[in-house]
1. For distance in nm of label points 7 Å out along Cα→Cβ at positions 94 and 126, the calculated result is 1.0, so let me know which of 1, 2, 3 that is.
2. Tell me which structure, out of 1, 2, 3, gives 26 once relative contact order in percent (Cα under 8 Å, 6 or more apart) is calculated.
Structure 1
Amino acid sequence: MASKSWATRLASYLKISAQNRGFATVRDDLKYGSSHEWVKVEGNCVTIGISDHALHHLGNVIFVQLPDEGAQLKQGTSFATVESMKSTSDVNSPISGRVVEVNTELTGSPGLMNASPYEKGWIVKVEIANGEEVKTLMDPEHYSKFCEEEEEEEEDANH
């Protein structure tokens, strides 16, 4: 019990969520990449973040390394790093384009990714370089199935 209260105090100090969030949420108004990034298309720009499913596996985020505004992203390549209590992971860009806004709130409060992955926990806004790339992303139904299959593979590997 003492370690749990210590972990809860540490989570509070690091401004991260320590509660169990339950089953991961997939939103109907987003597109998804195969490395678990979500994309919200708004005209010629997209907002990019990490899916609730991925965050559930990562655990509580304690640090985020963000790209610079103006950086050029290429689909499938790393543009940010997320560190959790469990591991450090690269965030791959689901879309090529130029970063037009960075969520600098994540620098001081990386736990926003866990607490609000689809609202306050977004990472960057990007001006789309190639609109055809959006068509390569998964719709919510396909992404849900993709996650279920990944879970089944993980369970099979653990048995």
Structure 2
Amino acid sequence: MHSLGPVKDTEHPHDSAGELRSAGLRVTAARLAILNTVRAGDHLDVDAVTSRVRERLGHVSFQAVYEALHAFTATGLVRRIEPAGSPARFECRVGDNHHHLVCRECGRVSDVDCTAGEAPCLEPADDAGYRVDEADVTFWGFCPDCRRDSEGGSAHD
């Protein structure tokens, strides 16, 4: 376990402390660990982020992690996604126009680039007077591992 003292960000080439400051957020060891955990993770939920941060720092409350993720989302450092039937998940891939693939079996989430380019990539048939600036697309199916398990063969068939 690490102490709650300063955390050196040697795992990621990003200036996490600078990003927090630029977003108007106070830099703390817990916030650095939370941001770096989301950055290193793969669409983690709050429980997974909390567990991994505790491995690095020792005790940190679930509420502190939740509040930090909320602040990160509000300032645009982190993106929150909510696939149906799944807890909210967090990623640091922000500011681009990408979508997600979700496995119906294991819940794995993967990024997929939008082929249309800029947001919004889709336009509703009737915008009802809204100025649409984003389309959130989720593709559902079975990941290669789950396909392999259920089909008993290659996942690339």
Structure 3
Amino acid sequence: MTGLQAVADRVEIEALHGEFTDAGMMSDYDRFASLFTGDGVWEIPAAGARMAGRGEIRAGIERLHGLWDYFVQTTHAGTIQLDGDTATGRAYTAEFGLMRDGSPHLNYAIYHDRYERTPDGWKFAERIYEVLYQDGSPLAGSPPPAHPEPVQQRHHGN
């Protein structure tokens, strides 16, 4: 593998992390599931959740998203080890929000990842979410009042 190919692979894998967060935050369940290989696995042991295959992953993210009144996830770069058409890595996340049952949620976690190069680019073969810190204290803030026109539409001309 050339140095330029390694750089390109790392950039594509980092973009995969961003797509994962964006698809989840924007409720784009089909795009979210498409980020995994056909037999990919997404696991959240702290929630007792394990989904295998794109169909289960799509249903799982939709079900989990439905538990939240609002939810924010940020992803931070970790590490990537390339090995030809496969790779392993980590990404660090912070999440907070309010569950529909009224319970607040804040956590910091690590995603332990396995990636595979496919004809459609790099995909998650496995993504395991390890919660390192969790806080159920009441959140001090709240979402702002609703704006009459969603920001997404104003910026993208939709």
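Readers should treat all values here as calculations from the given coordinates under stated rules, not as data from a laboratory. The structure presented is a predicted model; accordingly, all values stated were derived computationally and were not measured. Cβ atoms are built from the backbone, for glycine too; each structure is taken alone.
1. On the way: 1: 1.0; 2: 3.5; 3: 2.9.
Working through the options, I get structure 1.
2. Numbers: 1: 26; 2: 16; 3: 20.
This figure was derived from 1.
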